[in-house]
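S.K.: What follows is a set of structures to go through.
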Structure P
Amino acid sequence: MLSENIKAIRKSKGLSQQELAVKLNVVRQTVSKWETGLSVPDSEMLISLSKTLEIPMSTLLGETVIESEAEDLKAISEKLEVINLQLARKKVMQRKALCGLFIMLCVFVVITFAFLAVLGSPYLGWDFSDPESAVMGTALHAFEWLFVRLAPIVFICAIVGIFLTCKRD
């Protein structure tokens, strides 16, 4: 309902998504996401949107204008509270997913290091006069060389990411 109202009011004012985005200091994709219902503006942005489009907040949210402003404010605040709760839940889920990704990255680095340690760099003992083993030995050597140099950096970044994204409850 909000997404349809934003689109209809924007078009009735003769504004493109880009023009509205410039007036609100956001990118055009943000306005597009609002109009398609993929996201919703927060309370401050709703106020800015209302002022920019020169319409009352109640019209933007799809309500008819009621005489009592107190009831309007209460209804709007309830709707905004629901929207903010939904956005907060979505943000928590994204943080958990990101934290899980960092943990999996750490596990991958540790398992790969263990695998390479058990393998014991077999390319050093290979017969490089045989073309097939030479190619395989060179490929394994290149992977191990690159992994050993990049893995500590990736591991440290993943550990930092875990501490930044995973909350201790």
Structure Q
Amino acid sequence: MRVSTWRWPERRCAEINRHGKPLGINLSPASVHDGRFVMDLSGLLQGNREAARQLWIEVPEAMVIHDLESFRSLCRQLQPFGCKLGLEHVGREFRRISDLKDLGLAYLKIDASLVKGIAESPERQTLLRGMATLCHSIGILAIAEGVDSLQESELVHELGIDGVTGPGIRQLDRPGG
């Protein structure tokens, strides 16, 4: 299992080198806690500096809430390589952003539960606008997860969100969309 777990970052770097396009990877809390994995990842990035600058690495918000020190350690280890570090599934209860401003985070992905039905929820619109403003005040991109439609995408962008993920982004690629 260890070998297969380790091979995917290597394959992602090779893919970036081959195609020259940025790629993202998600790290599990178990990977972040595994000192050997983090050291191996650091070594891989050391030897692939060009690819490292196009690599977007994210961990779930829950991991940071429960073990901020392991996340801090990961950030310190990977910062020199220029990867974009981020948090995914950031929810309403997230209150530790001030603890993160010194870590060099590039982005936060705001949980889909806050994005769903945003047009009908002035409260969530206010919350997303506030989260985007806070992110921007410390130099972090705000990305909305789970966007279902072009209209939802347009609304979250009006609220200050920088990017979107989800099935609705396919509509953005269509002619006329």
Structure R
Amino acid sequence: MTMQVRLIGANPFLTLYRDGAPVAWASAWRVDWSERGPGHALVHGDADRVRVIGPDPGLGPWLAGTFNRYFADVVAGLPWREPETVTAPVEWDLDLARGLRATAGDLSITVADPIDRRLTRNDRYDLGGEPNVLSTVWMPCRTGLIELAGAAVDGTLKITDDPLYSSAAIADAEVWCHP
């Protein structure tokens, strides 16, 4: 079976909660290859807005609109709004043993201290009615932090042992395909 590859890269992410309700989420993208070219972008959302920050004003909004808006476990019920786009370089430091630290503009994301590493595959990942195949190495993490203008967003991760889950994870060796 031949599939059309759409994107190859990494997408560490996290969602923060306060009193059981989601307060903010963030997604860091390293695109090694895609239908829209390579590059980096950070996507952040909360109750008030969604922002995309990266050096390519075309790539970041495509990632947010094509992928992030349909990640129900990341966006976690927070409203999806038309993303504000900010053009800025992304600083990216990903070590699969330790975690990620990414910064762009006034946004910094930390996803660190991996608990586990698993190869996952979903042959029917629904992106707004469009089926996709997703294969990725998924690493749930113990640490997740979103900082805006140097101040940490007030919230905590959801982590469970059985089944093993964290609302902060590193997704690497990520491949999205059309079936």
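S.K.: In terms of relative contact order in percent (Cα under 8 Å, 6 or more apart), which of structures P, Q, R is highest?
M.R.: Result for relative contact order in percent (Cα under 8 Å, 6 or more apart) over P, Q, R: largest is R.
S.K.: Matching task: 0.25 is the computed value of FRET efficiency 1/(1 + (r/R0)^6) of positions 55 and 127 (r between Cβ atoms, R0 = 25 Å, to 0.05). Pick the structure from P, Q, R.
M.R.: It must be structure Q, since only it matches.
S.K.: Which of P, Q, R yields 123 for volume of the Cα convex hull per residue in Å³, as computed?
M.R.: Clearly, the read-out refers to Q.
S.K.: Identify the structure, out of P, Q, R, from whose coordinates helix-only ellipticity at 222 nm (-39500 (n - 2.57) for each DSSP H run of 4 or more, over all residues; to 500) was calculated to give -1500.
M.R.: Derived from the structure labelled R.
No lab work stands behind these numbers, since they all come straight from the coordinates. Here the structure is a predicted model, which is why all the values come from computation and not from measurement. Cβ atoms are built from the backbone, for glycine too; each structure is taken alone.
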